[in-house]
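Where a number appears in this text, it was derived from the coordinates with a stated rule and is not lab data. Everything numeric here is computed off the predicted structure, so don't read it as measured data. Cβ atoms are built from the backbone, for glycine too; each structure is taken alone.
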Structure P
């Protein structure tokens, strides 16, 4: 069977002549599956469309290290192909009940390079009952960008990097539009074989790997630096491994060159790969960790990347959303919040009332308090819209239930640190304040979390009657961290319940070490 390539526009991505017959009345028409035949790992993602968003119902990942089977003549070994076929036999069982039109299977760098790729594809397609489409490096970069765009919110130019097993994709785009893209011939599996084949995490091995990667990146650096970007996002297991290490070692989630070089020193201190033991490094990532780290260091150095965070999606998500036109080109964060509101039967009118009040208070305080840092005001609005998320479970501890749901949910459009911030806001929007939950913030400063928490608590109290016409016109001011809430004349005397709640709130904030004054 001839090798297939994706069309230039991933939105037009179609499976040609599916092998498996499908009935129009399939009970699983709302379930979709994407399989990514990567150079290091094979992945299968299964989702169900629920409430205007996607719900992950299955993920399967197997280390196949296909790229390790490529020889100097780019012939894929029978042993490597067999590893791949055995993995696909596992995946095939999960695909049996899903309509063929809801399944996409893509192959990347190793299958692009392999001279005998038809041999692998012929058996793979028999096993899966589906066609495998081998995508070009440019299409892979474009689809990765779309996966990031559909899972991570940003309205500014962003740099997206995905370090794969045999290639590394680099993209600059804005919104849902990739504008400059490249696929480089370097990956964590191929570099493992070339520069760490002796199993030693030596300074010399790292230096050679970094130098080779720098030469690759220099072929694109002038055009990428000229284009420019405001934020950098990583969309691969290598970036995820770095972030996991940083968080486990008590640092924030923003990856910098200095932090990467520190991690390299920790790795070199371990000696051989078999003795690699870094706090926060998962066992499954150890084998290709050093080569991925070397590539990432080279990217940071040559492209002068100041900081990078982890994306919520990449290639698989890009392919997935190409099958879901109803979810394309919408505000990712708003879509996520709206989906949660529908799923947990949140009173939308009241949630928006609290959010409007919170934004009004934040706007008044903005000149003194920097609330835009890390998109703080947007996180405040999300926390306000979701503050009653846990009411579906029970009232007394609904703030704790809501925080638990947020903490353990996939939230496309939010970084992990932003998700933790929203969780802390929901947890602390009423009753006793947990300074411990606030102190666990990573990327965000504790001070920002404290300020947003105080604003949300006041917005909830001021909106407690759940009617627009009784909302007071309040003025809020601050001197350092002391908040003063100014109410209309005689308003507190005319609203004794509200006065009691606000006076109780003064005590709650005092116990947390914060001063609130009622005027």
Structure Q
């Protein structure tokens, strides 16, 4: 009894420590675009995104059981079950139950195993994917909370058993709060399961993690996984869960603050004319959101509800996350009207500077600079030393011919620091052991001769080049040379790699190269 009383008091104390900014109903009406969805009232565009996902996972006329095999991804299948519950047509709930029971069978229930509560995750992968625990667990909460009256008592018990085991595994994993996209889901799941199933220790752990996420954001008004077209979409999904489904009032209030501020910041980096987020990207699966499905783009597409300006391509791209449309429709949108306007129309040129406390190797505080014009934009990252194929240290985008997007990027190899201003991009040496560094370019400049020593003629963009380095080559990249890279020649047929040789004993205070764009 004493233990229960202690935790009750502790939880109450945590709930009373609410954020300083609390939103009233008047705030929501005046400042926010809010939208709840039902399948029968979706627009033609919204329904197409949703139906395309469902048909890809469950072709018409195919028994659902035949789609569940070792080649199936558990996250997509759980998202399909959620979609069928949302659609609620004949046979949908029965099919959803078949899918969910299959997902339950993919769960590791061995309490002696460090991955208990986890799920077999990736397509063609029999191993357990740690992140599937948070994705599947939170989807399961959405289904349980919104549709549990549709299920029998026996099936609800199966859901609860899976949820409790998943949350216990999540507690054991104890993901770092800086790992934002997973941590936001993790904290929510702990709060919900702890409260619903009388596990106060778990609920307290969820609240504590959420407060750490919130406190870190308050320092710099940025998340650690900064400016990610894909992972921001996961963040918005998790924060929408905080807003709609969390049990603790503190979660709801923190979620409203974080969701609002994140939308406002993202909208500043978004160029509605180019339909892309300006870099640099601490995590990204592509350079052009018109050619792959970034999760933030799914949210934006649902909000603007206009295929002419939406960022979701039809079934294209090397990375497709259109399944997140299910979460958007189940959780609804709460977005500042100011942000929505930025997603619909380019407003004005702007220079942006941000500091983010990212945990990647290098400086704890990373510096982001970006300059956005109507038809071109560029960004740079200072302080990163992590090597990652999904990190973009420098980026530039421009409107090219044929309604295409040309781009330039410095890959995340930990070699460089980059800063931009209203006129130039300056690339500095960060790793003094580096012998070479590369710049990748996509443009309708079909020949290497377009890359002169002092000027690159890239269709609609000219980039003036200032450097004393020796350029080793400017070569067209073939399929073999980009097989480990997200950008592939299938979607970018004229992609070039420009390689420079770094002189020995280079002064790190001097830029390796200065790029001056002239659109």
Rg and Dmax of the Cα atoms in Å gets 25.6, 86 when computed on, of labels P, Q, structure P
Can you tell which of P, Q yields 18.2 when mean count of other Cβ atoms within 10 Å over residues 193-200 is derived from it?
Q
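If distance in nm of label points 7 Å out along Cα→Cβ at positions 121 and 369 comes out at 3.6 when worked out from the coordinates, which of P, Q was used? Don't skip to the end; give the middle numbers.
On the way: P: 5.8; Q: 3.6.
Computed on structure Q.
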Work out which structure the value 0.75 belongs to, where FRET efficiency 1/(1 + (r/R0)^6) of positions 41 and 217 (r between Cβ atoms, R0 = 41 Å, to 0.05) was derived from one of P, Q.
Q
Which of the displayed structures (P, Q) returns the greatest value of Cα Rg over 2.2 N^0.38 Å, for residues 233-384 alone on calculation?
P
Entry that produces 14.5, 48 once Rg and Dmax of the Cα atoms in Å, for residues 137-240 alone is calculated, selected from P, Q:
Q
